[in-house]
1. Assign the value 16.8, 51, calculated as Rg and Dmax of the Cα atoms in Å, to the correct structure from 1, 2.
2. Given -19500 as the derived value for helix-only ellipticity at 222 nm (-39500 (n - 2.57) for each DSSP H run of 4 or more, over all residues; to 500), which of the supplied structures 1, 2 does it correspond to?
Structure 1
Amino acid sequence: VSLEKHEERWWEATLVGEAKISVRKIDCSRPMTDLDDEAQAKIGEMM
């Protein structure tokens, strides 16, 4: 099964009628090493 998002945001549930989760409890942080070189450079400039 492949699902495509129309917007880049967290889903409360995958299917209609499925129990919803609290998207505020999701840890969406990522290590710097997961970012591409350009994103790492931008963050480095801001620090």
Structure 2
Amino acid sequence: MFYTGSLISLLMRLRKPLQTIFFYYNNKRIKTKRKGFSPMQYRTKSFQ
């Protein structure tokens, strides 16, 4: 592929910001319909 080098470079630069966003979305975000729990807390609570 012609753009392989620039694509890999772009993905490497986006990796850390995307990991931060995904971590927040899965672990820190709080919703009232889950009774104030983050998604991860809600999932682990239901298995206990």
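Rule-based calculations on the coordinates, nothing more; no lab input. Keep in mind that what you see is a predicted model, and the values were worked out from it rather than measured.
1. The read-out was computed on structure 2.
2. On the way: 1: -6000; 2: -19500.
Traced to structure 2.
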